[in-house]
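Values in this text are rule-based calculations from the coordinates and carry no lab data. Quick caveat: nothing in here was measured; it's all calculated off a predicted structure. Cβ atoms are built from the backbone, for glycine too; each structure is taken alone.
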Structure 1
Amino acid sequence: MKENSRRGFMGKAFGAVAGIGAVGSLVAMKETWNPLPSVKAAGFTTLDMTIYKENELVVEKWRGKPIFILKQSAEMLDTEDKNMSKITGKTTAEMDKKRLIKIGDAHYLVCIGLCTHLGCIPGYRPEVKNFLCACHGGMYDDTGMVTKSPPPRGLDIPPFKIDGMKLVLGEEGPEYKKMKETGITL
């Protein structure tokens, strides 16, 4: 009789250890499916928009892609107003400076720095205030709109959220959702 109770105890102890091991294995397996902390951190990039200078292109990095940040000068905004007036009969103020992001009193072009034609990286020419893609001669103005083909559309705008004087890339705020709904970006 004592042998059966000892055997029963050993069976229960072995079962408990096996159960704990199985739970531990499942927890470890689930953890391998979670993204690494470095991947999670790469999902969002916060930019302090007060550090950028007018008509000076700065290239930031987000999810391995170049992000162009170009603070618009008063001259650039005035040129944009004149160009829009010629095209639509309305000023950019009336058109809400569609592709530009307003943070505080400043307007910024924030876009993914890859040509929408074949993915080359266009170069910014500050003297003429435009982007030139050397691969096939495509050109974009200082708001990222195509001014010379072959690019099929303007430079893409990454998901963003405005947080005071900061811009959070990778999070969809109301301004970005509005741009997406109106077809300004994909």
Structure 2
Amino acid sequence: MSEPIDEVPVDLPIEKRLAAAVERYGEATVVLRAVSLLAGNNEGEEFLLYVGGEHARGILGGAPPLYWPELWGTRALLYVWDDSARPAVAAALGNQAWRVREMGARVAAARGLPLVREVGMLVADEVARVRASAALALGALGSLDEIEVIRPLLKDAEIDVRRAAQQGIDAIRKRLAT
């Protein structure tokens, strides 16, 4: 089932583009195709436009795709979900592209996935945004034990990482307070 790519609503915000994709293909198919993008597969021009919006036009125009389709597939899982996508999110946490790892941590937190160990490994990532995302995700997912995993980030060279570490620790304490 294909539609002319000029009919894909690329100018809409991501949540509305994905709602349109769900309406067109069904939720299970959108999740399956998002996971396929995350795995590095080609899911066609129109689907790339749904998940990537206006930015996807550059790739369709010949720009190197780099990690963008993988990132867009991962990001789509923030808006459209099925538990069958869990292994793909776990794989995203080890992706070579830092933006995919960062988004994988966000999805793990948003979906409450039991990936605490995998997310915890990202606190040592070389990219500050990934470390910050890991701290926030551990705040959403972790137990009191994860406070000790996050604590070293309170002295990180990057202020955004230090802030995220404090927010992650505060979130654990608040969530587990009895």
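Of the structures labelled 1, 2, one was used to calculate helix-only ellipticity at 222 nm (-39500 (n - 2.57) for each DSSP H run of 4 or more, over all residues; to 500), giving -11500. Name it.
1
Matching task: 18.1 is the computed value of mean count of other Cβ atoms within 10 Å over residues 139-146. Pick the structure from 1, 2.
2
Taking Kirkwood radius over Cα pairs in Å as the criterion, which structure among 1, 2 has the greatest value?
1
From which structure (1, 2) was mean count of other Cβ atoms within 10 Å over residues 99-106 calculated, if the value obtained is 16.9?
1
Thinking only about FRET efficiency 1/(1 + (r/R0)^6) of positions 51 and 131 (r between Cβ atoms, R0 = 25 Å, to 0.05), which of 1, 2 has the largest value?
Top value of FRET efficiency 1/(1 + (r/R0)^6) of positions 51 and 131 (r between Cβ atoms, R0 = 25 Å, to 0.05), among 1, 2, belongs to structure 1.
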